[in-house]
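Where a number appears in this text, it was derived from the coordinates with a stated rule and is not lab data. Bear in mind that the values here come from a model prediction, so they are computed numbers and not experimental data. Cβ atoms are built from the backbone, for glycine too; each structure is taken alone.
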Structure I
Amino acid sequence: MRLATIVLLAALVRPLAAGAASPVLYESSLGCPSCFWELVLTGHPTDPDQLALAGVFGGFRLSRDGGQTWSPGTFLDFPIHSDPKALVTADGTLLLSALTSRTNPADGDSVISGVLYRGRLSGSSFHGTLFKEPPPDLPARERAIVDFPKLAYAPGTGAIYIGANAVRFADGTHGPGLFVSRDGGQTFTEQRLDYASPEQSRTSPPLSMDVTPSGALRVVVTAGAGQQDRQYLLRFDVDATSFDVVPGPALSNFYAPIALKARGGTTGWLVYQGPEIAIDHVAGGPHEGRIYMTWAQPESIVFDPGVDLGRYGRNFDVWLAYSDDDGVTWSTPVKVNEDGTTGDQFFPSLRVDAAGTAHVVFLDRRENPDLPQFDVYYALVVGGRVSRNVRVNGLHVTIADTYGGREVGDYLDMVAAYPTRSYVAYPCLSAFYGPTDACVAAIDPTLFPPSGDLFKCYRAPARAGFGSRRVMLRDRFEQKMTKVVGPDTLCNPVARDNNRVLYPTGQLRCYRIADAPGQARFARRDVTVDDAFGRETRSLSGADTLCMRAATGHQEPPPNLDHFKCYRARPKAGARTFTRRTLTLADAFEEKTTVVVKPEAFCAAVDVDGEGFKYPAASLSCYRIKDAPGQGRFARRDVAIDDAFGTEVGTATRAQVLCLPSSDG
């Protein structure tokens with residue numbers, strides 16, 4: 001495993017430790033009004049200071065200092081129209097495909113064609129070559145001969161691949177096609193892509209492309225009928241002369257890529273759902289060749305004649321899956337956004353860095369779903385496990401009705417990924433009619449917040465009597481002699497929305513506690529809690545629980561798990577009412593859809609009788625939970641529990657609390 005991977009993995013899986021600083025290092029705006037629409041961000045593979053960002057209608061900026069300042073670049077030979085896609089090769093050559101406007105020789109009007117710009121990223125001007133040129137016999141009133149181009153590059157062979165939609169072929173028909181250049185983008189060959197099946201009533205064009213470590217092209221499309229769709233992987237041979245079609249994960253409610261701009265409103269927003277793919281190219285790495293795929297899909301489709309588009313998706317979420325056998329099988333999809341609300345997430349972007357970490361960026365409506373605005377959130381994927389989400393933008397981005405429902409374009413490529421420095425670009429600087437610029441934030445992935453295990457806590461009294469005892473407890477708030485009264489709950493590590501558990505044997509056994517006689521009264525205080533549900537100030541009123549590192553089933557708990565002292569916690573007076581959330585939780589006892597009701601406690605790492613800390617800043621924020629409607633009743637069970645106080649049998653009766661890794665400030 002490479003050093004960069006080890007550093008990032010350690011940062012992400014420190015069990016519950018508080019993050020010391022924001023991973024967002026700085027932000028800049030580009031001063032480019034046409035850069036926010038269908039923006040694409042790319043960078044030099046080995047020099048993170050060299051970046052390029054393109055939008056539509058000539059919007060193009062370059063940075064030489066890691067996105068702190070930007071200068072205009074120039075496209076030569078042909079004007080850029082829209083639909084850019086970009087990458088930088090190992091030798092520093094920028095390749096950027098896009099649509100351009102040419103003249104239809106039959107009527108003198110414009111016709112949309114395709115262009116590839118190329119040149120050294122260190123330069124400022126980039127020459128263009130048409131990969132699809134209007135033929136001399138093009139009929140009058142033909143206005144497009146190609147659309148929606150996607151770009152990939154094979155380092156081993158130097159082949160440039162451009163997949164596209166609505167390609168006009170020599171026989172006058174239109175359909176998806178592939179353009180291939182083997183001379184650095186000077187000339188292209190063209191081939192039709194026939195991948196639709198008779199039983200499918202709809203098929204997408206190529207949506208995202210990458211190459212395997214051996215240089216073979218992989219293209220993702222979607223197809224379906226009725227209300228069910230599926231992802232399909234087109235697997236080309238190394239020469240890209242033939243391909244097979246491999247079915248991938250199913251897609252629910254995918255056929256209506258429409259969201260409401262504001263919950264309860266009537267204006268629709270045509271959103272990008274993906275899927276996007278990215279392949280791990282780390283030579284000799286543990287996941288070399290792994291294909292990551294991310295997409296957004298709504299929980300349900302609502303048909304409403306009062307909405308301008310007649311229907312919309314409700315509660316879009318971003319999902320991720322991966323394949324280690326070239327698309328034959330896929331991992332269970334994991335929900336990337338961790339908010340648990342009905343706010344929408346969509347427009348996913350995906351990259352894999354040189355250490356094998358996947359970076360997922362998406363637009364997010366969790367904070368203000370009742371307003372026409374969005375934020376930009378970011379997650380990392382290490383070893384198949386999704387990190388905490390980080391909000392990237394400072395100010396909320398307002399959307400309006402300026403562009404007929406296509407408010408930021410058809411898609412966004414928002415992330416340039418490196419192991420210790422990454423960049424996220426997004427539409428920003430909103431006026432009353434929507435975004436007016438593009439912004440770029442620099443991110444340090446090693447400063448992401450704690451991404452340790454969640455705990456689901458069950459009422460679990462001891463079957464036999466418990467002898468109370470006294471212990472000295474020292475945490476960041478106080479040091480006291482404390483009476484341990486008796487067992488209360490057992491907390492299991494729990495997977496959230498298929499995001500796997502890090503330490504399956506890392507249980508907590510929690511006991512009711514009381515101050516020993518003569519101890520000072522707890523001084524009420526406010527703490528700012530930052531967890532997966534957001535950032536909020538809570539008032540602590542006193543300690544009532546001690547949670548000890550424990551094991552069940554004669555297994556050893558992980559050595560890096562702390563003990564915790566838990567304080568009663570409520571939102572500070574005047575705070576916004578907590579938004580209930582719904583999560584799917586799976587632990588050793590059960591898998592259920594669960595409603596998170598309200599804040600319950602804040603737990604700080606504690607030194608018990610001078611044992612010391614693993615992570616002194618480790619914290620948990622805990623919430624009262626209940627089963628969602630329709631869930632089965634919990635089956636009581638006896639559990640053998642072993643901790644520093646001894647071995648006992650507890651009877652787990654029902655779930656009460658969910659605890660999340662958090663930080664406080």
Structure II
Amino acid sequence: MPHSFINLIAQEWRALRAPALWIALAVFVAAALLSAQLPRQYVIDVGYEEGVGNADLPFLRDFNTAETGVNGTFRWTGGNAKIDLLGFGARAAIVQFRWLPIGDAIADLAPATYQVWSHDQLIAEVPVRRSTSRQWLLLPVAADGHLRIRLVSDSFQVPPDPRWLSVPLERILIVATPGGWAWPAVDRLLWWAGAIVLGWLILARTLVQRAGWGFAIGVSALCLAIVLDPVRLAFGAEAAFAALALAYPLTIAVQAWLHRQALPEGIGNALAAMVAIAFATRIGGRLYPESMPGDIGFHTNRFHEMLGGLITIISKNRGVDFPYPPGPYLLLAPLRVFGLETPLLLQIGAALADSLSVVIVYFIARRVLSPRIAVLAAGIYIFTAATYLTTWWSFDTHIITQALYLLLLWGVIRAWEDWQAGQYRHEWILGLAALSALVFLGHFGFLISSGALLGMLIAIVWVAGWRGAAWVRRVRWPLTIAIGGGAAFAIIFFYSAYLPLFLAQLDTARSGGLTAVAGRGPVSREVLWRTLWQAGLIAHYGLLPVPFALAGLWLLWRWQGWQITTGLMGLSFIVAIIFAALPFITQVSNSPRYLMALSWAIAVGTAAASDALWRRGWMGRASVIGAGMVVLLNTLWYWLTPMLWRARPPEPF
């Protein structure tokens with residue numbers, strides 16, 4: 001048996017025997033027992049499936065689609081509609097059903113009665129009324145701690161509607177009856193206990209001496225959640241366990257690779273911890289039952305089209321047809337040998353690419369920041385809300401391409417430094433050509449934003465060369481050949497197929513403007529400004545990192561002068577400002593995801609400014625802590641609300 005494997009087993013065994021783990025498990029069980037005794041009332045507004053409040057998912061199953069009528073939202077039950085409140089506790093409950101009236105045109109088709117079942121026990125057979133009605137029923141204690149209700153009745157069809165309908169249900173009210181000791185749902189406790197153990201193993205091997213603090217925060221959050229809303233927490237138990245079970249081997253692999261990179265002490269562990277947390281929160285949120293689906297259906301269909309040989313896909317965004325490159329799908333396709341369903345494969349691939357970006361951002365930031373502050377930059381990048389927005393919208397090709405874009409930027413920085421030193425000229429030309437082609441073939445928005453950035457860089461290099469600057473002599477030709485080669489490959493072998501589309505759009509734009517290309521009227525500048533301010537600067541970053549980043553860029557320029565990393569940061573801001581201003585001129589709201597492409601520069605600049613403020617005494621430290629809390633609360637909001645209530649966050653751009 002390899003020595004490293006023996007050490008791994010010994011390390012994990014020591015972690016499992018740590019008192020902190022067993023104390024945490026005991027505290028969590030105590031919180032679950034306390035929660036099971038508290039009074040509970042759940043209101044389910046049937047048909048309200050998106051938005052913070054009394055949303056009906058994931059509690060309802062086998063109902064018909066949500067509808068809105070004069071009386072509000074509702075759903076038609078089917079022949080065997082189900083209402084599940086997992087983790088409700090082993091306690092009796094009173095349930096109230098509020099039914100909507102059945103129209104005279106279909107009254108004769110509707111069932112005369114419906115049956116209410118709890119688990120396998122028939123509770124009552126209730127007559128169906130044609131008018132608005134409410135009915136109350138007493139449900140017995142469920143031994144397993146899960147409240148499960150079935151509404152069984154005959155169903156009917158109204159051609160040409162293909163659905164099978166029974167009775168229109170508007171609201172459900174469930175109240176736990178007082179009296180007697182109640183036990184929590186044991187199976188959910190076991191799933192969460194397993195998740196707690198996995199979380200501890202991850203933190204113990206990454207945070208080491210500080211693992212107890214991180215673990216205490218996580219377990220405290222779980223205890224608070226099970227006291228406030230045990231049902232929604234119970235629904236997420238399996239998702240949390242699965243996410244951490246996937247994050248655990250990822251942590252070991254990332255940590256082992258980072259330890260071979262000769263990083264300063266503790267840096268590799270900190271990065272591995274961030275990778276694990278980022279991955280677990282992303283894939284765990286996506287696995288939570290009935291969380292916001294985003295575009296996963298769209299990507300599943302496009303992935304299957306690609307597998308079927310349809311490479312030149314056309315998509316539509318806000319009325320505009322555009323190429324949809326299949327690069328990320330081609331990268332993920334070989335992983336189908338593991339037997340994963342396509343939606344799961346896409347989501348795991350996106351979460352993996354996003355979380356591993358932590359390491360890339362660290363190495364980029366390390367060119368201008370100390371190791372400790374570079375870790376902060378990586379954390380700012382991955383834990384601002386922007387990257388969670390793309391997760392919830394399931395912009396999977398965007399997420400993977402953004403990771404490749406970061407890798408391309410790191411490659412440009414390293415190649416620039418090596419070319420200046422006269423090293424690895426041909427190796428970096430080939431590497432950057434391949435990376436740029438991957439980015440250009442990954443997402444059309446990144447083709448535009450990265451093309452603008454790199455095009456400006458190449459133009460600056462050539463202008464400086466014509467003016468006699470010595471520093472460009474060794475980089476202008478390799479850089480131009482590398483990026484030009486990647487662009488030529490993407491254009492010749494993919495984008496050339498869209499030439500008729502581009503020519504037709506150009507002709508339409510000449511005659512009717514860009515609004516004619518979109519087939520929509522002009523967007524008011526007031527709406528554009530509100531979108532940029534609220535959905536952009538505030539929702540993406542919590543606002544404060546943007547001025548911090550600009551200040552940080554200025555500080556880096558003062559401290560270190562002009563170099564390739566700060567130059568790319570400055571150009572990234574210029575590109576973002578141009579694309580932010582364009583909609584106000586064209587009055588078309590389409591954008592190439594420029595705020596997302598800017599996120600690495602915001603992270604590095606914010607870290608630099610935060611470090612400078614931190615050194616200014618207690619007021620500076622208070623400012624940094626306050627700003628950090630605002631950003632984290634913003635991120636927490638945009639992580640929890642799409643997961644628990646399917647509330648749609650602003651679309652990232």
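Here are the numbers for this structure:
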read-out: Among I, II, structure where helix-only ellipticity at 222 nm (-39500 (n - 2.57) for each DSSP H run of 4 or more, over all residues; to 500) as derived comes to -19000; value: II
read-out: With Rg/Rh (Cα atoms, Kirkwood Rh), for residues 112-327 alone derived as 1.00, matching label from I, II; value: I
read-out: Among I, II, which structure scores highest (criterion: mean count of other Cβ atoms within 10 Å over residues 152-159); value: I
read-out: Read-out mean count of other Cβ atoms within 10 Å over residues 424-431, computed value 23.2, structure in I, II; value: I
read-out: Read-out FRET efficiency 1/(1 + (r/R0)^6) of positions 352 and 480 (r between Cβ atoms, R0 = 41 Å, to 0.05), computed value 0.25, structure in I, II; value: I
read-out: Structure from which 50, 24, 24 was derived, semi-axes √(5λ) of the Cα gyration tensor in Å, options I, II; value: I
read-out: For 4.3 (distance in nm of label points 7 Å out along Cα→Cβ at positions 32 and 600, calculated) the corresponding structure among I, II; value: II
